[in-house]
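Computed from the coordinates by the stated procedures, all read-outs in this text should not be read as laboratory data. Keep in mind that this is a model prediction, so the values were computed, not measured. Cβ atoms are built from the backbone, for glycine too; each structure is taken alone.
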Structure I
């Protein structure tokens, strides 16, 4: 038995018990820890290291491909091994939800890191994250098909675009843009001779359509359907109220910290996740009261700095598809019809705020300022959703006489 690895496992499990994980969850992670220690014993590895974790994860991927374990178990084994390594290196572990992206080989990880440093000199933080995410997918694909970077061909790029197309319903413009920048970086560094500009020069434009917002009646029904007797209801109600009154993106709401609310001035001051630009917004009475009710009557005791946290241990920041879960939970209760790809998502609350501003007579510049848009061009789409205002702009047709008998 590997004593050192067993101590790492006990450290992870002790933290799991400290934060209040359920007994069943602790048993599950104890089993995962045993899987890690048994692997180390089978390979004669005395101490958990980054290389040992890499070997373990490679073996678990092989087991998954053979059908011996499911992808969910492989992911949790990865999470367990990384926490054991963290305890080995620091003597402590911070338990958090981990959704690791597909792991890259060591050489491609090094190249991606260098590319990220290069991008930081040219692009805004949000754009860097977008490009790195797209290129990470491309490099993961190359690792999967066992294609080294120096021998990548136009056919490989084309095959990746076909493979990734199903995950990009709105178009491949961002993907093509990211790969072009990456290929130019490789060319400049002398790591590849591929010339992808010609292949990616005529990518179809990103499809834009005016997705619907909620009507005033639908918004009222949604808010009214959320029960506020339970902690979950209090949290969801506060999130929806805040989204409708401010137009904040879901990522900014779940990242909102307690110290970013100025209760004396009834203001919220934050830095937007997407653009890294600061934003100050008024806090309405409805949203403020809903947040206060959640903080005082629903929020579990937690050291997390965020306003909205999980309801079960660990009581940390919300992650994952929070907005989708909220809308799926309450749209049906509100009797608001919803089907896949109809646009009635959490982001529709932001579109609703923008549309109501336009309908109230607010200028585009003000709408852009409230929604945190860098330019008014991003706010123009909300004009298309303001049906009543557009009708007032439409010219009457009664002055145009038909020229054919059948049209009279």
Structure II
């Protein structure tokens, strides 16, 4: 009965308490506003690239770069929505298929999404990828239309599966007689091109657009535009919006970060019955988001990145606070064997360590090892408990959290000998 009365109080406050939001969905990442401040140049340029479609011509392939939260996906969707509307009014047979490669995860699911966009039915699983591609190609040539394929976060797929999918798609027009395909690739990794085969790169990067991070003033303008639709009148204090913009700009110039801060701050204010969002609510929102963001980052790592992080976790658990790349690679290879993943080369694992360092999950520093040369000392950049919490809920990696690697003692002895010689 006590629980019921508590819930009654919570629900009553939600219904009759002070209102902060008029439409909180406006502050979500997937909302595409009618106006995108400070992205007019990119909108115009992208619009000019795809405009030939309105004369029934295939447009150039485009590659779009930029860090998370710089407006890449919003601009692409905004322009393509306008393009579709215009194409319909002048009877141009245009289709657009958007695929988030991080969510799709495999080449099969990407091709299944492409088939669905042109009304070709394929099973959820069970076919060879080559057969799936053939069905997609035959479906395209069974009618006549222009297809624009948007592959968002394509870098995540290429890092784990290679660039075979991109190679097939960049060559598909050579075998089509009726329909034509254009590609739009979106990547958060500015070094993504280094992963591509030169043949893929030359075809894919016919046009490129780079999105720079927003500064604090630009983020304030973006938030002000959203607040007009998202919040009730007088629901925001003067300093709160400036603080949201400043915190997001100081980190990566990430508009998503700024929107999340404002939305969560509003939710916290609403829960406590406050009349408006204050700077204190923004500070509390920052603490909450930071914790949630680390957990989200851990969940969305690729399998091999998880294996690398698990290797550092196990070394850290064995009281080796900081280790070198060679130590991690030995444990990583053993974990790959245990989980039946094909081990990557040490050079590629070193690249994954750099990526984990960039996003703050690992911390690395270059140290002089005397006659052993210079190397990187690597340690966990987050609490060990967070790794265990997230990986423990993943059935593929839960067993690793309590695993004792066979080569751990050997690695530990090697570290002690090297440290003694250096000293």
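Look at mean count of other Cβ atoms within 10 Å over residues 113-120 for each of I, II: the largest one is in II. State the single structure among I, II that was used to calculate relative contact order in percent (Cα under 8 Å, 6 or more apart), giving 17. Derived from II, not from the others. When Kirkwood radius over Cα pairs in Å is computed for each of I, II, the one that comes out at 25.2 is I. Computed over structures I, II, mean count of other Cβ atoms within 10 Å over residues 57-64 reaches its largest value in II. Calculating distance in nm of label points 7 Å out along Cα→Cβ at positions 49 and 145 for structures I, II picks out I as the one with the greatest value.
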